[in-house]
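Dropping the structures in below, format is structure tokens.
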Structure P
Amino acid sequence: MKLLVTGGAGFIGSNFIHYWLKQHPTDSIVNLDLLTYAGNLANLAAVQDSPNYHFVQGDVCDPTVVNPLVYECDVVVHFAAESHVDRSIVEPGIFLKTNVLGTQVLLQAALEYSKRFHHISTDEVFGTLPLHATVKFNEDTPYQPRSPYSASKAASDHIVRAYHETYGLPITISNCTNNYGPWHFPEKFIPLAITKVMAGQPIPIYGQGVNVRDWLYVEDHCRAIELIVLNGKIGETYCVGGNSELDNLALAKLILKLMGASEELLSFVTDRPGHDLRYAMDYGKIQRELGWEPTVDITTGLRRTIDWFQAHRDWVEQCLH
């Protein structure tokens, strides 16, 4: 099988490429990535010379780039997205262009050439949950995005479904919780915290650190995508969660403990606008239908991630400059 992976030089996309080529050594992957600030070909150095891997630098919004690549593939796995909430507050237009228009350009090509399409999305499209409650997001949760980023991802989800309902395009969608792991660009909370501690600098924590996220180790996510691409029911959405809810303060303290650092490095900063209180995902559907569940608990995953960052200081320095 030949896959077109968009955004494959980013965090989750690069992990997926490594995972897929390891699990499916006779398959081939074309990686389409614009190489914005968060795209890094160093993430893929280990496979760059593989005959089963090919990189194309280009924009998902450009049909002249997208169409020939979609024509030649069997499956499109669409990761490419602007994804940092803080940046979306400052520059929302970029998010709408990449996440909405880019997705539509890919869908149109997939329709023209009759290709299977899997779309990677986020729990943030569902809005926020009460802090002290047992309720979680699921596939039937109404969309209530609260940032330009989550609104752009919600729009892209709707467009993907519309191409299935209107044209019969064979699609699936996955909405995942917060990922972490190797090659995670150090603007997001976990890699930021790890790299700050490595440098002996304070970890910035929004507000009082009460915001809760459900953390998913990236390889568990890759395994879920694999199952959906190979066995998922066409037209369906699957929610993918990590079963690891922690508030930001508890998470920062756990990172400090695992790194043998003092809690004096905790630094509370002004909260960002519209900061969602809690995300949590009910992954019962993908567990029942495809046999998936997370296998890496948060402590084990953080140990692996910290070890990876400490062993790849050159990569960290490249990202920070």
Structure Q
Amino acid sequence: MENLFEKDFLSLGRQADDIRQKMWGRKTFFVRNLHLNYTNICVSKCRFCAFAKDEGDDGSYLYEVDQMVRYVDEKAPDAREIHIVGGLHPDKPFKFYTDAVSALKTAYPEKTIKAFSAVEIDYFSRISNLSVAEVLKSLKKAGLEMMPGGGAEIFDPEVRNVICPEKIPAERWIEIHKTAHSLGILTNATMLYGHIEKDEHKMRHLETLRALQKETGGILAFIPLSFHPENTFLSHIPASTGVEDLKTIAVSRIVLDNVPHIKAYWVMLGEKTAQVALRFGADDLDGTIVKENITHAAGAKSSEGLTVTQMADFARSAGLVAVERDALYNEIKVYG
């Protein structure tokens, strides 16, 4: 496939918006969700991460299972989706994670549990001496229904070896997502851009995801993630521009025309750019989130959470119709 990033910016936007409208008309989706970052204590030291701490560091924390349940009750009892990701804790056994999922699903059976990136699943496999399939089956039995798409970063090994040499290779990420799809667990997928990658690296990343989706059909949404350099080893790199953000959204929609949804993740893009992205191919604003920790540790200036009213206003002022959804994109309410 040609390098679409070399094409005219506005032409890409029009092409992506046409695809979006053919797929979803004027609908813009969002969900009432809660991010539960259960610990920032992590054995991995990804160089671009500003969130991770060592045990005993100032600001390090861990939520035990009962604290997780209480956190959901206190922060977002009306959330339809609980989005759970965290650090790779050095001491907690795999049972801790199945217990957490089970407790949350028991306490909130109406909420979808979307939990654990491929990096976490790989870690659970290693600490438990179970296969990835066995790990996922255990989590599914406990109440896991979806997986987020984190840990993909950029698939190219040369870039990956610089920004996150400690993380699982791209092949392992793909293997884990394929396994999840084979077990009926839908996933999201991501791409981290705006650091040292080049346009050809982004194109290959998108083409790899397109091939995965063609094989399994298990990717529900794709989220381009704009890198935030503050408090990382790449703090000397300027943040991505609005043009780069919007072009990446547009190219993602064009290449991944077999993936249902493209998210404009307002936490990383900022609210205003995310709103414009709705006319550059994105059809989803993610959710209300309530409190986001990982990106804000890297200097994000966006809000920590948004209200349903704000989400609906974003869509309306872009000439679109806001649709509140659940985690699986079943429509709940239309805000005309």
Structure R
Amino acid sequence: MTLLSPQPLIGPDQRFMDLLLGAKRLLVMGHLHPDGDSVGSSVALTLALASLGREVTMGYYGRLGQHLHFLVESLPSCRLIKGDKSELNEYDLLVMVDCLHPDRIWDGFNDLAILPPRLIIDHHPGDPFKAGPLAVYHNHLVSSTGELVFKVLESLEIHWTRPMAESLLAAIMADTGFFSQNNTTPECFRQASVLIAAGARVEYVVSRLKRNWTQARVRLLRAALGALEISANGQVASVILTQAMLDEAGATMDDMEGFVEYPRSLAGVEVAALFRVDGRGRTRVSLRSGLGYSVKELAERYGGGGHRQAAAYTDPAADPAEARARFMAEAFLYLKPL
């Protein structure tokens, strides 16, 4: 088992900081359908740069989950960015947050020529120079991109505000499972203590992220658990979410957030999978594993990626049941114990 490095987290180098501060009009963007780490990190960085007099837009593409809307309420500008040349020409720097390549921002995007010069801040494994950035701040041994953005803000020596602090606390919480996973390190807690001292309200952040369920979400969860399957001698548990289930529950895509954690919580389960419609005629597959297995390589085989204990990919099937059948037929050919 490989745990995260206990070594002190080093901040961004001077070239990275000079390029960041040298830009006047910046676009900060996370990955497609941004999660808590992506949104929280992007919001904090946007607020910090705006406080220094820069003109900053936080962009996103895809779905911004309803449970994350509270994070963007304090932003001067947050909007959908489709990735066309006329839009991107407005900016002299693109800061890619929580992703290593633009095809993770705009699904399948590869036209690097129309992008502004770019910086990358990310903690995912991979080649940070594939997209031709001017500079990177990359460390795959930390829990979250939130940790890295925290170090950037420390280097900026900004005055912490409550929205900055709560955004980064949400980012770190989201990617550590609220400090319950093995990627939680002393540095996570050090940063959390600074953020709380700066005004971040733990109960408020947790309640907005976890305790704002709709009745439709409860109905959808009932349907999902009704479709639970346990396979491979109890080692694999999976659920599916079809469009019919969403329609019957009166639910939206936002209501599916985090459902993969339910099959993962069963005793004896090593690998959990959620197969859900993605709104574009395909199936999104979310994978989680215990400490005994890595799901990263499996997701990469199917064109996705992620971390050892949390990864995802997209299956071309419109029917999640078909995607599940394909997964169960092939998964254990590639899932290897650690």
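When relative contact order in percent (Cα under 8 Å, 6 or more apart) is worked out for each of P, Q, R, structure Q gives the greatest result. When distance in nm of label points 7 Å out along Cα→Cβ at positions 24 and 264 is worked out for each of P, Q, R, structure P gives the greatest result.
With distance in nm of label points 7 Å out along Cα→Cβ at positions 152 and 208 derived from the coordinates and found to be 1.0, which of P, Q, R does the value describe? This value belongs to structure Q.
Values in this text are rule-based calculations from the coordinates and carry no lab data. Just so it is clear, the model here is predicted, and its values are computed rather than measured. Cβ atoms are built from the backbone, for glycine too; each structure is taken alone.
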